[in-house]
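Heads up, there are several structures right after this.
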Structure P
Amino acid sequence: MRANPATEAKTNQSPMNELEKALAWTDLPVPDVLHQLPSHHQHQVVSWAKNVVTLKTDGFEELYHAIGMIVKYIPHFVVIPLMVEHIKPHIAAGVCRKMGIDQAVGYANDLPLNYFCEVSQHLDTMMMAQILEKMKRHHAEKYIHHQLQHQLNRMLDIAEHLDHRMLEVMAKRVTLPDNEEELLSHPKITVIRKIRALQ
């Protein structure tokens, strides 16, 4: 089944208000009670939440860097099962950001698809595009196919940074609407036009 961006856009087009934008980094729905607060109280809650996260994650970046350095010296066949079994995807993503693209690609090629997809949700779209471009082709294709089926808008965000070769892979697997009006209203119109040109 080929993914259709127009269909997904219709289901994801409710505009975010200022509070939702301010808390979008949490990847969690905003509790209804916060919507009922006056806007200056909302700002205080957002600021407090950010301060809590900063305090409770202090030292994480150094830890991610240290893990990335340590695993360089451990064979993949040892690291991969341990990672999948014991390291949450958002932690693995933190380590990945510190390792750099080439080292991250080595792990991306060997990770189970579902785990890699979860890790990828915590990486920025530019880094994901760079990883996909350097991965073994069949592994990258499996990832793209999976994401088109399950995280279409996220895959379109990544596609904005992909090279021509990987855009061609996407073009083979995505169905674009025939109705030009549907495309014009899509928030990812620029990358969709690039993909359409390759079909």
Structure Q
Amino acid sequence: MHLQTNPWLDYLQEVFRELNIPSENQTENLAQSVAAYCKIHHPNGVQNEELKLLIARAACAVDRPEVAEKVLQSMHPHARHIPQWIEILEELHHFPQLLPYFSRGIIRPADWAGAQSDRMWILDFSRLALSQAEQHEMMIQQSIQNLLEQMVVFWDTTSGAGTLGLKGLEDLEIEKGDSLGDYVKERLKQHAILRNWKTIPSTLNLG
């Protein structure tokens, strides 16, 4: 009887070797679980950075943060905030929806001494790939709205307390009028009402 192989498992084992993740029973099981997930949820393939985050997430789920750290060290800009990423990967329940934004660094954590809470989030518009047709005010605002709808879960546990750093906004200022920074603040204010937050996340323009 011919046993059907899983191409995902072969590829993941190669990725593990490239990342110098030691071959042992638990990491073999880890590779098998990620391969099974990818086969079901990503039958047409997945970007390399997304795959690495899936490995890191799975490693955190089985209490292997050292494996997750090794994976994150190979990623940019993720390597700059490894402790924050490991904490997020261990606790965040909305990971599948956020994976494309996490992997490209569009949404990422940061540490900043002046933040209202112990976690500050960055929304990096310079990493947002927009086509020529999408680079006008209405489409940009729609993109911002979609991103914020994915992010608002971050502030539910703090009832809105926290900080959102905005990076690369100037590159998106297409037309005169209200700034996109003001649009972000207005959207956060609306989410605060809808989600019954006690306060609204502060915003910080990071240039």
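What follows draws every value from the coordinates through simple rules; no lab data is involved. If you're wondering where the values come from, they're calculated on a predicted model, not measured in any experiment. Cβ atoms are built from the backbone, for glycine too; each structure is taken alone.
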Task: When FRET efficiency 1/(1 + (r/R0)^6) of positions 45 and 109 (r between Cβ atoms, R0 = 25 Å, to 0.05) is computed for each of P, Q, the largest belongs to - done: Q
TODO: Consider the structures P, Q: one of them gives -15500 for helix-only ellipticity at 222 nm (-39500 (n - 2.57) for each DSSP H run of 4 or more, over all residues; to 500) as calculated from the coordinates. Say which.
DONE: Q
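Using the calculated result 43 for percent of Cα pairs over 27 Å apart, pick out the matching structure from P, Q.
Computed on structure P.
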Open item on the list: Using relative contact order in percent (Cα under 8 Å, 6 or more apart) for the comparison, can you identify which of P, Q gives the largest number?
Closed with: P
Open item on the list: To test your reading of the models, identify which of P, Q gives 4.6 for distance in nm of label points 7 Å out along Cα→Cβ at positions 29 and 77 when calculated.
Closed with: P
